[in-house]
Structure P
């Protein structure tokens with residue numbers, strides 16, 4: 001896209017803001033491989049605000065070019081950012097960002113900044129988004145329904161989903177973030193163990209729906225890779241294991257160690273067909289929905 005085209009987009013976006021009575025002014029925004037992912041806004045207070053979204057995380061500075069200025073927001077955890085993205089979409093349903101913005105995180109953060117009047121307000125709004133949203137809602141984000149979120153937010157329909165999915169297959173951004181966070185905690189705590197299937201945040205079929213939807217809206221290749229790895233680990237959750245995971249890292253030749261090792265091998269053989277199916281399904285899905293970044 002040429003410099004003149006970019007400039008024209010910014011001018012059109014600022015005209016739209018002025019027509020809506022918004023005093024903030026967009027200096028720049030980008031949502032592509034060539035232009036990067038971020039935005040710079042001159043707030044009504046006269047303070048510049050720079051938003052940058054990258055694989056390493058999301059940060060916002062009181063700066064025009066990013067070299068100097070106070071840090072208003074800096075978060076590298078993808079799950080925290082996902083939760084705040086959902087919270088910001090709930091808090092600011094009125095769309096102020098330009099039509100050319102498609103990245104889910106950029107939409108929510110950019111839109112929230114355009115609703116703020118000062119750098120202090122930006123910092124408080126972004127860092128306390130979840131708490132503010134839950135106070136406003138009177139419940140946790142997970143208890144909100146999809147009707148509570150604006151249509152422009154993170155909700156994405158899985159391409160292979162039933163055109164009339166059950167209500168239980170609909171997830172808000174906050175719900176999907178919560179599911180992945182709980183799942184990650186289990187995988188990190190028991191990385192080479194088989195766990196009882198009842199430990200999963202959702203039934204396996206719904207876990208796969210979440211994986212597919214999150215993969216499609218993931219803003220970075222790093223996040224999509226995490227989803228792929230998480231997906232093929234789903235077979236590590238099996239029925240009938242009970243409250244104690246079967247640890248594959250057991251060593252020694254004691255009767256108890258040999259019993260655990262034998263049980264682990266049995267579970268490995270029994271779960272292999274499921275693991276293979278998940279791997280094939282994941283590969284077919286990612287190839288059918290390839291994203292070039």
Structure Q
């Protein structure tokens with residue numbers, strides 16, 4: 001991992017395009033495993049720890065609001081001299097000399113970050129949203145988070161209990177890292193341990209983004225800039241709203257949708273090869 005400002009990141013590949021992979025909540029860059037190495041054959045792939053998580057845990061934004069997160073990521077791309085994408089509002093998509101494509105890929109919370117970032121930039125060629133939490137209300141979101149795992153519902157509320165529990169894990173983080181794989185045996189060990197690599201402030205900021213239900217505004221702005229949006233969901237995902245992704249695709253030009261049978265919410269880990277292939281296909285189409 002490298003560090004630019006407050007944001008830790010890794011990168012691989014040297015193709016003509018740029019793909020940015022954004023993890024979900026809680027987590028770090030490790031959710032994007034070896035299945036995604038294939039993208040390096042055709043793109044420069046940048047994989048950050050989102051501000052407040054993992055190696056970016058000390059990011060300065062005190063509330064870790066969505067706009068602050070996008071600011072930090074935008075600074076990272078500027079520092080890495082990533083060119084503008086073809087799909088900017090000025091019309092570069094029609095310019096045959098504009099050969100660089102920029103694709104943002106987000107999982108869960110990361111998909112909301114990707115949408116907001118694309119809406120701000122206006123030059124992103126495509127966003128791929130894996131398991132986006134397109135909730136209608138905060139109550140709906142909390143109920144769905146509670147289905148994810150035993151005790152998950154306690155951390156879907158801004159309560160003193162949730163804060164104290166989170167801060168207690170921070171104080172004994174080395175022990176929490178050891179216990180995490182036992183608490184989440186269905187996840188790869190590195191991914192399970194990444195689930196405690198955050199602070200209460202960063203967790204709360206991300207939770208507010210997830211429950212804020214601002215995705216529709218970001219989606220509309222992203223589509224208005226000419227960015228293609230592809231939604232991929234797991235057929236067995238208890239967090240996403242049944243039929244919401246398909247409904248969004250049916251009612252919005254520029255949005256496509258597919259559902260992976262036998263998949264749940266952990267798509268980058270459980271179905272990484274399929275998700276990587278989808279990103280390659282999207283690169284071919286934009």
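For this structure, a couple of remarks:
- For -15500 (helix-only ellipticity at 222 nm (-39500 (n - 2.57) for each DSSP H run of 4 or more, over all residues; to 500), calculated) the corresponding structure among P, Q: P
- Identity of the structure behind 22 (criterion: relative contact order in percent (Cα under 8 Å, 6 or more apart), calculated), options P, Q: Q
- Mean count of other Cβ atoms within 10 Å over residues 20-27 derived as 14.8 - corresponding label from P, Q: P
- Structure (P, Q) behind the derived value 17.8, 57 of Rg and Dmax of the Cα atoms in Å: Q
- Label whose coordinates, when Cα extents along the principal axes in Å, for residues 12-75 alone is calculated, return 38, 21, 15 (choices P, Q): Q
- Which of P, Q leads on distance in nm of label points 7 Å out along Cα→Cβ at positions 84 and 172, largest value: Q
Quick note: the coordinates plus some simple rules give every number you see, no bench work behind them. Everything numeric here is computed off the predicted structure, so don't read it as measured data. Cβ atoms are built from the backbone, for glycine too; each structure is taken alone.
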